[in-house]
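None of the figures in this text is laboratory data; all of them are computed from the coordinates on show. These numbers were taken from a predicted model, which means no experiment stands behind them. Cβ atoms are built from the backbone, for glycine too; each structure is taken alone.
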Structure 1
Amino acid sequence: MKRIYLDYGATTPVEKKVLKAMLPYFSEKYGNAMSLHSFGREANEAVEKARKRTADFFGAKPEEIIFTSGATESNNLVIKGVLKALRASDLRLLEPHRSIKKPHIITTAFEHHCVLDACKSAEKKGLAEITFVKPNKEGLIEVEDIEKAIKPNTILVSIMYVNNEIGTVQPIGEIGKLIKKATKLKKLIFHTDATQAINYFDCDVNKLGVDLLSMSAHKIYGPKGIGALYVRKGTPIVKVQDGGDQEFSKRAGTHNVPGIVGLGEAIFLLKNKESRIKNKEILELRNYLIKKVLKEIPDARLNGFKKFRSPNNANFIFKNIEGESLILMLDKEGIAASTGSACSTGSLQPSHVLLSIGLKPEEAHGSLRLTLGKYTTKKDIEITVNKLKKIIFSLRKISGKVLDDYYLNKS
């Protein structure tokens, strides 16, 4: 039985060129990048080469790139590191005429859990006041809603570039312009989690107007356990884990040299012509998938705006279907998919993303996320839709929710 992988939003396979670049740093060039001897210098040269490649991709300076274990750590460093750098007492020094009790952070109601949980933790501890802006029913954040949420004590705005579940693309550039315009009296820090955007969208930090940007290598055909945080020079942020002085004293811990090399190679490969051509093919396949599902499966609905969404993302709701059962039955047929974020697997709670765009809990439980990648074929899509039709018919028949003989005539 052929296995079909349609969960590229959760992780991607490591590209062969990336693995080849990494291999020497496991056993041949194994020095600690902070050591002064030749082994250490060799490792450090590889780290700095990857840093330069990463900086070039984002239109940044090498010293503005901090290597982390991934986007979750990067996002935690943003929320906690900025708060630690800008205590309420520091805000009073900036604006002595104002009565500021707590710093204020603006984020959205459908961010990744690492951002939401870090914000909720800060709020619970009394360290910050948080505003969770809701997206509209199409899964888009309105720029006007961000503008309305800004307060005198606002220090940070954190908006995900591409939603990891429904794939909708947020107007980061427009929000960046708004923040620049709205902060004439004091600095307002702007962060984006660009983890799902790196493959497909312009991530030039100057065009976006961001001060901080998070990413993970394993979403771009690189290794797991490595990521980066772009920190614009002069942005107030301090380390949140104690230890050594690695990464410009902002992220303590021995460098993951093979991982860093892999990240640098993966992000370098995104700039080639082959990658751009492949992205167009992915978009065409994704559109074919959406059209086929909505046409051939009754009571199916696409979640999120079709136009402003990632080229590889299709997120559906199927009426009278339980998502977990659907995933397990697809897996038995050799098809890998998800109901939403891989980080939420095991939770019985309905997707917070789908609830935020107005779906009812019972509707949200029937979601299916299919995310395509560079190895997805048209045949994969056709097999998947045919299997999906039969599985949904079977599940609805078991639950007594088959309303007509549509499937009997069409499948």
Structure 2
Amino acid sequence: MRVALLSDRFPPDPGGLARATDRIAAGLSRLGHDVEVLALSSAGRPGALQTGERGGVGVFRLGSLRHDEDSSAALFDLLVKRHADSPFDVVHGFYLVRAGFLAAYGGNYLGIPSVVSARGNDLDRSLLDPGRAALVLRALDLASLVTAVSRDLARKATALAPQARVEVVTNGVDAGLFRPVRRDAAFARSLGLTGRVVVGFTGELRQKKGIVALMESLAELARERPVSLLAVGGVREDDAGLFGLLQRKHAAVHVALLPHREAADLPPLYALMDAFVHPSLRDGTPNALLEAMACGRPVVGSTAGGIPDVVRDGRDGLLVPPGDARALAAALRGLIGDRAAARALGRAGRARVTRDFSPEAEAAGYQSLYRGLQAAARRASGGASGRASR
């Protein structure tokens, strides 16, 4: 099967969307499919096309243009050209706002099935932006199939498009790459973490990730013991002012703030964390949470979005209400005070994601949906065989 994946982000871009697109593309390629990723690049020369290969996947990146609508039009034209050169069997857009809409529109234009994937912010936030809502709604309406990374997002997609077929395919994590490793004391010392309880967070620090409650909870703990926040991924530009204010207000909390790191560099950083927190106000199924669990870290997450799909409270992690700094502090205090229980939760969390959230299961889930769409398309065309599936 020949598959086109459209995404707003792809490595070396930071963030969960880029990592997820990369992981799914590689998984489909390992299953024997011919996969191409079509994406935009803010680093490339405007309008210029960069081609390459990543793990057996063809990668086509267009330099972003000054205006978003011009970039989108160029990405659509690229999809049409690649299909003309060698027809795709299915087009799949990750994130509803641009890539999802273009995949749904492009699939109908080219006469092939289309899949669009709701990831989190597209239905939690962008839908409420008048400039983006129309794209989200039309993506849901035009697509052959909608997928969501959590039950909560699937419910929202169904509420917005009751006629749509919506399926849940959750994120996966490579438990071979993300695994427990020995804590490097010299590394901890270089970051100023020695003698402190280290609470970790990965991904961009931003308001929707619950940074206000996070800093308030750590400030409460800092009244009892030295505490560090080890944050890997930087601060979202439009939330930098808020985080700076929080740092000044809660100066007793030591912050080790590191920029985005590649996936292979993360396990030694997870190993420095006594506990991992993901206190989102809204979310899909966070890659960072799965990674921390795979690395054996005891985790505390909020009950937002798809987090409860992953963490079963008291069994493989702890859950607290979104925005509740006092509850978050109490959960962290319990993990810090009972290291044996924390280690047990860490082991249970790794077992959970290894068993139920593998990249192989994720790729197989998408493959099954693609094949179902192909079969339906053949039936609709009177049984024409088309290209054989692999």
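One of 1, 2 was used to calculate mean count of other Cβ atoms within 10 Å over residues 18-25, giving 23.8; which? Corresponding structure: 2. Given a value of 38, 28, 17 for semi-axes √(5λ) of the Cα gyration tensor in Å, point me to the structure among 1, 2 it was derived from. Source structure: 1. With relative contact order in percent (Cα under 8 Å, 6 or more apart) computed over the structures 1, 2, the top value is the one for 1, the highest of the group. Between structures 1, 2, the greatest calculated value of distance in nm of label points 7 Å out along Cα→Cβ at positions 282 and 338 is seen in 2.
Between structures 1, 2, the calculation of distance in nm of label points 7 Å out along Cα→Cβ at positions 218 and 242 yields its largest number for 1. Here distance in nm of label points 7 Å out along Cα→Cβ at positions 50 and 234 was calculated and came to 1.5; which of the structures 1, 2 was it taken from? Source structure: 2.
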